[in-house]
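Bear in mind that the values in this text are calculations on the coordinates, not laboratory data. No experiment lies behind these values; they were computed from the predicted model shown. Cβ atoms are built from the backbone, for glycine too; each structure is taken alone.
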Structure I
């Protein structure tokens, strides 16, 4: 198993991997339609998008966590 200290890094990696994969797939399909070169065009868009998205997620994740923490109602714990 992976150490807890890598949780944010692993979360960011997986989130960027899934989101860029799905988004690049859909946008490539919308823009170009299905063709004999679709897979190649999609993979080209996918790796470029991932190289941009992963560092962005790493940078903004702490701010997003703080923002979400402020939005959540924290109930008092009773003994």
Structure II
């Protein structure tokens, strides 16, 4: 679906949205009202969430995790 489904999607994500594990926590932010989910990073100091991509299904979640070398990711509401 779109740009991220083409070959090299993980590389494009990493280049467009760098991840610093010392300053950021990878999370899935889910709406308790609508169920909409977004993957992104939460700043360790401020708690600010930066959305990277919308999660429409398990494929999107796996793409995000693979792009950033994550084994697991927590969900916040």
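Quick rundown of the values:
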{"read-out": "Structure from which -6500 was derived, helix-only ellipticity at 222 nm (-39500 (n - 2.57) for each DSSP H run of 4 or more, over all residues; to 500), options I, II", "value": "II"}
{"read-out": "Origin of the derived value 3, 15, 28, 27, 17, 8, 2 (P(r) over Cα pairs in 5 Å bins from 0, in percent; candidates I, II)", "value": "II"}
{"read-out": "Which entry (I, II) yields the derived value 1.1 for distance in nm of label points 7 Å out along Cα→Cβ at positions 24 and 40", "value": "II"}
{"read-out": "Origin of the value 2.8, where distance in nm of label points 7 Å out along Cα→Cβ at positions 32 and 56 was derived from one of I, II", "value": "II"}
{"read-out": "Origin of the derived value 1.05 (Rg/Rh (Cα atoms, Kirkwood Rh), for residues 8-47 alone; candidates I, II)", "value": "II"}
{"read-out": "Comparison of I, II by relative contact order in percent (Cα under 8 Å, 6 or more apart) - largest value held by", "value": "I"}
